[in-house]
Structure I
Amino acid sequence: MTDSELVWRLAGGSGDGMDSTGQAFEKALMRMGLNVFSHRHYPSRIRGGHTYFEVRAGGEKVRSRGDGYNFLLALGDSFARNPQEDQPAYYGEEEVKPLSENLDDLREGGVIVYDEGMLEEDDLATADVDLEERAEANDWHVYPIDLRGIAREHGREIMRNTAGVGATAALIGMDTEPVEELMSDRMSGDILESNITVLEEAYEQVTEMDQAHDVQVPEGSHEENQVLVSGSQAVAYGALDAGCRFIAGYPMTPWTDVFTIMSQNLPNFGGIAEQVEDEIAAASLAIGASHTGVKAMSGSSGGGYALMSEPLGLAEMTETPLVLVEAMRAGPSTGMPTKPEQGDLEHVLYTSQGDSNRVVFAPGTVEECYEQARDAFHIAYDYQIPVTIVIDQKLSGEITNIEEALFDREPDPSLGSVLTEEEIADAPHHESGIFDRFQHDPENDDGVSPRSIPGQKGGRFLATGNEHTPQGHIEEDPDNRVFQMDRRMRKLDAIREELDEFEPVHQTAYGPEDAEYGILTWGSQQGTVEEAIDRLNDDGHSVKALGVSDLMPYPEREVTDFLESVEECLVVEMNASAQFRGLTQRELGQFGEKLSSLLKYNGNPFEPAEIVEGFEIQLNGGDEAPSAQTRIEPAAGD
């Protein structure tokens, strides 16, 4: 974290409007010309439980959450579970947690605003919050304000969020006009008037207070039009622009965001969204829609994706194009449903029956979510293969500003390798008249046998989950099995060749090309690693990074070039078993002695300082234990 940025954390109870208030404040900062990045933390409860929405804002590009934060707005939890008077609270004093559970991350010199209308001194004493002592030790500047009272006097209690934003603006030197403009976009009449009154009243009260802190809103400007987009939104928009017109799903956090956004938007494009009884049905419906000539997708999170294993195998055997989204969360089983982790990699790569014949992308940024969602449909429908897009709770929910021009491109309605009726007439058929859908063509280097769509003249064939003849009839002949299996597997080699020519490439290199050391990562940690690279090089180290998105087929050439160019490499990922490092050593075993791991799996994503610390410890021999909740695994042979 630098002195020229604001990291604002709004803390309260789940159900108290933290998310909507945080997003509105983030958008106001963006409209002021700042670059923004938000991080969401919430419990697995419908209402109640400590939650926060954190916004990092600065004049330069923001790629990650910060190291801690410098402004806390604690509103209390209006849905807290209240224990009986004669029994202790099993979950602690929940009303106070939005204040008490955030103090460890607040930087020295930071600002605290708390709602003394909700959090009274007696509540703090009961929860054993030594706020005064800790504030003095850390030079915190504490402003207790009756936000609840302001909201009740000029509107409704729920407007204490608005009062909190007004207090924030007054303390950081921010004009309220962008906030009022956003309110006018979202509401009208008496509700709008009351909210503006509450905002201005809180602003005026705080302006009259003595202020002695240094936290101020930064300055910035944008050369291009900006939009706020989350990873889930980017995946959905990429799918829509790729021509997806059908989705089937069942809600499961954090996949639900993609499913909801698609369901809201598909009718506007003449598409269909179906919520079904379970994930088996969801994937099966998507396969059926794709079989009939519609670009289709489905998805889930870990447990739901497990149920999709059987239909996933069906798509592989019938060579039906399909795009799935797997939004990872902490497991196993239900695990921690609302916390990020990268523990499903091996599950996504290898679930289903027999030898996997699929493609897996793991975008690392919001921009890549959009790009690679489009690429997923292109690959799936050109090569008649299932493609899974792997994201996680971190990338799914974090929101950042990107250039609006990213979305300025034409939709792609193509169904890929589908024949016209004229082409079907000239294609091979069995003497019975059945189309050779799964052709034995030794000259077919990419393994793709063009398909027909049900209803096309001359395109009749059988689709079965059994091994089959070119026409689709069940067949267990050894020669046929080897030919069909080899043909399906050839697709991965052809796809790898095509992906190597993609622009933009899916693997993201960062840092000086001639750096002595490397950091390898995948998926959502990419931006955090890049910020750590900047800090390490500023501190005199020589280090670069490679963020890998292509997990199957593995980008052997690009990763080989990267690992050959460095003396040692630290692999950064959010799981306990070093799954991506294991994949890399499986594909490129000769580099095993170069690869060490930095792992985190406590339910929170990496902060840049944790990666800096882990790299420096490993560089010095790896004998020191990290101060953060991370773990270092040395390279083979160390």
Structure II
Amino acid sequence: MQRGFIFFKQFIALTIIFSLSNGIFAQTKKGSTSQTTAKVKITESAQKCSGAWTGSVTYSRYQKMTDIKTTPRVSGRGEDKRDFEMIYDYKASVAVLEAPEKNGSSIGKAKITHDFSSTEKTTAVEKNSCDRGKTWQDMRGEFLSKAITVGEESADANVNVGVNSDGTYTVSVGVPQIKGKTSGSQSSTFSGQCTPKEGKTLNMPPADATIDGNSLTSDGKDRIEPSDPNKISGEYSKTWQNVTEKITWNLEKCGAPLRITDLRFEDMKFPKWNDWQEINEQNGTVDGNLVRIKAKILNLSGETKNAEVYLKETYKGDKWDGAKPDVPLKDQTFSFRIDPNEEKEVEMLWNSQGYAWFDDGRPRLVQRIKAELWENYKKIDDLTKNLKVVPKPIVFVGGIWTNPQDFEYYQNLLTTTHSYGWKTYRMIDVSNQGTIAGDGVKVSSKTNKTVYDNADNLEKYVDMVRSNGNAWHVDMLAHSTGGLVARLYIHKQMPILDDGYPVVKHLMMMGTPNLGVPCADSMANNDAFKNNMQTAKEIMPDEMAIFNKFVNQKKGAKFSALVGDTIPILCASPQWNDGFVSVESAKFGADDFAITKSMHPNMINTKTFNDFVKPHVVTGPRGTYPLPIVSEK
């Protein structure tokens, strides 16, 4: 198990070579250059303006590789699990300026950031006996190897604008090599050995590294607008294998000397508040996350300027709402003073709550955000970028009557309703198993846990969901006794975040026995309870009265209930119920409720999603609930 240390130097060397080879490979492509003179070539056949192209160009290259493999050990008594992840993240923000010669040419000034990481974790587990087979225990070893190459530098860049006679044009950018630092580490831990073995940690101090440049040329399909031939903006991306490259541009001839050179978005990396990270365009952010919007302004003039920046939601280019006027994201104006040749950044904290949807319930697949730059009451520049916002994940909490197969198609419902970015996570049989799992396998009643134990498990699971999707807020759907677990989690463990909102925005309960079940004790011989006597005891009315006395905090989360009134008799008494839970019990404590004719075990279906779940989670940015909640008649 110590062999990993022997190859540590080789592993670090390979990861560095892999990182640098990406840049080398990119340099062989069309438009590649290693020069740093950075002059812009203008090939327009008939210039209507003798000025230079100025503005901004951005380039990004993102690559992610993962590999998870489990291999049985030769002894047949264990396995080795390898978990590998490599991330290559390269960005260049280029300010395109008029050349000092004032001859119609331009120069590019780039800020380049590079972040490469490679992590490999190997876990080896094998059954071992230290007393000649009388007893057996797990012998475990864990090995972790990391390699990191980072770099940040400002340098000259090459930008090329080529305009054809038919009005089509290409934009290419080439950025040079920069210097960086490479570091690495390897550690090991051991447990269960007959003779205790001490783990080791090796660290490679930062060493100088060269990070090769990159380049990309647009596909030439963009066309100059005849009504505004001196301004071009657009984007081009290409994905091959697991690599995505992208170039965006916002350029203008004879433009104002005060320009917006960059617009970018950041959100916080769960679980550390204020740990800001740039939002990956492919993944976007999650509805309800705080987003930090940053606009960078450059003063190309020789005098001090006073100006304002407005950040707006724009519908231009939208299929349905293209004619709608722009709307400020917040009632906030950024006024600033900027000196000659100074670059200044303004930022705004924006809550993305509701921006996964339009106010009429349609899915909003992309949010278009525009920065406008004004001087002397006149707009002199603007820059628009797209931000993907996906709905909050839905956490399912199953109960004693929950069939795991009922949830199988829910991910398809979310995908077709919005996009694949809308995720569902299911936790089945929290009352049966005493732990939160997804396989639905029932175990002995000896492991049956209380609702309090399961609430602790739910807390851990919710944090896992939030970490996986970097979602600071979730919605929750609970069936049967799972609703009691969800209520207790919200009351006892769920925090209210620094943005003033609870972790769970909405709890939707389906057939939850909030006032208990009068005949729970008489159901002991029923298959639902024969291995779950703890659950049967907890949902007796007297026990639930105590539960409701102490578990009553919602902390700002909205509670809704789906109530079944299918059968008129429950436990030999006349009261409408769903075959298990009475109407009054199911709707207790809910802010609103809907009626269903489905029996208790069958509440999880497509109709329930459309009539009950969807109206509660589809919320537009204005805070409205545009879809009517439907009750069956």
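Values as computed for the structure displayed
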item	result
Which entry (I, II) yields the derived value 26.5 for mean count of other Cβ atoms within 10 Å over residues 232-239	I
Identity of the structure behind -11000 (criterion: helix-only ellipticity at 222 nm (-39500 (n - 2.57) for each DSSP H run of 4 or more, over all residues; to 500), calculated), options I, II	I
Of the structures I, II, the one that 90, 61, 57 was derived from, the read-out being Cα extents along the principal axes in Å	I
Label whose coordinates, when distance in nm of label points 7 Å out along Cα→Cβ at positions 248 and 600 is calculated, return 3.9 (choices I, II)	I
Of the structures I, II, the one that 2.4 was derived from, the read-out being distance in nm of label points 7 Å out along Cα→Cβ at positions 280 and 392	II
At a computed 2, 6, 10, 10, 13, 15, 14, 10, 6, 4, 3, 2, 2, 1, 1, 0, 0 (P(r) over Cα pairs in 5 Å bins from 0, in percent, for residues 160-311 alone), which of I, II	II
Which of I, II yields 50, 20, 19 [semi-axes √(5λ) of the Cα gyration tensor in Å, for residues 152-511 alone, calculated]	I
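Every number here is computed from the coordinates shown, using simple stated rules; none is lab data. Keep in mind it's a predicted model, so treat the numbers as computed, not measured. Cβ atoms are built from the backbone, for glycine too; each structure is taken alone.
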